[in-house]
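These are the structures, in structure tokens.
Please treat every number below as a calculation from the coordinates, not as lab data. These numbers come from a predicted model, not from an experiment. Cβ atoms are built from the backbone, for glycine too; each structure is taken alone.
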Structure 1
Amino acid sequence: METKITLYIARNCPLCKKAREILEKLKNRYKFEIKEVFIEKNSELFKKYNQKVPVIEIDGRFFLYYPFEEKDIERQIKKSFEHRKGKNIYERNSKFYDFFESPMEFITFKSLRKRFFRKVFEKPEGKNLKVLEIGIGTGKNLPYYPEDLKIYGCDLSYGMLEKAKKRSEDLRRRVFLLNTDAQLLGFKDNSFDIVITTFVFCSVAEPVTGLKEIKRVLKPDGKLFMLEHVRAENEFFGKIMDIIDPITFNLTGAHINRKTKENLIKAEFEVKEEKIGGILRIFKATKNKHKE
């Protein structure tokens, strides 16, 4: 499936013509479809974009509002391609994901999950908490949740969700599963008491965008807990991770050199960090109320 780009324009708009020319130029390097939409023909679009045209929408998830340059559009097209490629890799790997991860799950991940969830739920915060797990995958975290929670889980892979559905049924846990990703959550503002991620934000194409989306759906006093691997603080090993990162992404759909604490700060969270060994971290983040 090709990347689809919608160009929202107005009549007699010289900047719109320039945006079209940039897109046509980029078509020589990237494969995508362009659709032009005149906002005057739709009252809702006119109300939404009248003061912003030209507006570029990429695959319904990445938006650019003028002023933008060719490099800005190219960057977002690349991110859209990355998102699509990552999704395809996880879809492909979903059939064998648990099998290939089983050695690491036995040696390390299982104990890490136990430690992480003890931290998340160390203080009783009342029953019927509404919890969202981003990138629920095959549902490996489900055994560690306390009872009396309303658990929602989302993932970009249908194959992963099928495994999570089977695991939730085996555990007799009621979980609401949705096929979506961190960058475009289909929930209302201020919906969740807790959001959880474990080894997920290595796979989000635009991590700051994803974190801002999580911030949007968290309640004002809500908490984000993350168990993630990050880029090594040692610059030598960090550079090595940078070099091999394209290889790991093409094989697994995951980046190994993410600077998650910096991304949380960019998304305007207040952050507490716990280091676990060399590159593993537990983050507890809350909304920065001074920025609200």
Structure 2
Amino acid sequence: MSTLTREGSRVSLLRWSGLRRMPPFLILLAFLVLAAVAVMALFASVLEPYPPDELDLRNVASPPSSEHWLGTDTLGRDILSRIIAGADMAITGPLFVAITGILAASLLGILSGYLGGSVDMMIQRCVDFMFALPGLLIAIVIVGVTGGGYWMAVLVLALLNVAGGIRIIRSAALEQRALPYVEAARTLGVPRRRIMYVHIWRNISAIVFANAALDFALALVALSSLSYLGLGTQPGVPEWGLMLAENQSLLFSNPVGVLSPGLAIVFLATAVTIIGDWIYDRFSYGGRTGR
């Protein structure tokens, strides 16, 4: 996914959030999906019907049954167990990207928007350069050349992902800088660092976390895509994107087993995006500016 596409997705999310409210049942469903995946990640060893790498040579590429609810793959491994085991990687990598975005984009975005001048120009030139890079292609090249695997892909995506957050947070900081409460704080002698990273950040925190939720969803899809291409994780690791690639040959014999990891990716990415939309709608600074 290109950097331009990621930026457009962010803008679309934030604009759409201001146009309508999510139905409550949809928000509840999103939280339930996220909670279910988190429980799978935390208690995988308890929830897995079988060890994710256990081979059942009597039931190779079998359809769903009472013994294997989602069937087995071409090596006889239980697909449900592997989906549960893959929840850990589905959360940890994208979460790292999202947290990195919160910290780096908040630091540099507010600094750029509030100080302006040469600091703003320098930061924005770096952002422009990062936007000129095809993010996913760069990740493919670096991971493919270095053979760094999953966490190398996570680090590359985290670095390339920061630019969009900086631009959005800078715009929000510019808006806040012109408001009376900032001028009042300066008049009272409040330190500049406190104005930026306490007062302004508090009033734009809804945008920060909504953007982080979108970062999570985009990172999940990007990391799954790399694994699907054989660049994210090593063969045999229970990772949802890699499972899609491994199970393609079962499309007609066990379509449930093939589609399950793909649906898991879609449900988790959609749920986190909806939660980010709800955060922006519920806690947007627009209704509490200057407090």
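Points to keep in mind about this one:
- Source structure of the calculated read-out (helix-only ellipticity at 222 nm (-39500 (n - 2.57) for each DSSP H run of 4 or more, over all residues; to 500), -12000) within 1, 2: 1.
- Comparing relative contact order in percent (Cα under 8 Å, 6 or more apart) across structures 1, 2, the highest figure comes from 2.
- Among 1, 2, which structure scores highest (criterion: volume of the Cα convex hull per residue in Å³): 1
- Winner on volume of the Cα convex hull per residue in Å³, for residues 75-202 alone once structures 1, 2 are ranked, highest first: 2
- Source structure (of 1, 2) for FRET efficiency 1/(1 + (r/R0)^6) of positions 27 and 131 (r between Cβ atoms, R0 = 41 Å, to 0.05), computed value 0.40: 1
- Structure from which 4.6 was derived, distance in nm of label points 7 Å out along Cα→Cβ at positions 195 and 227, options 1, 2: 2
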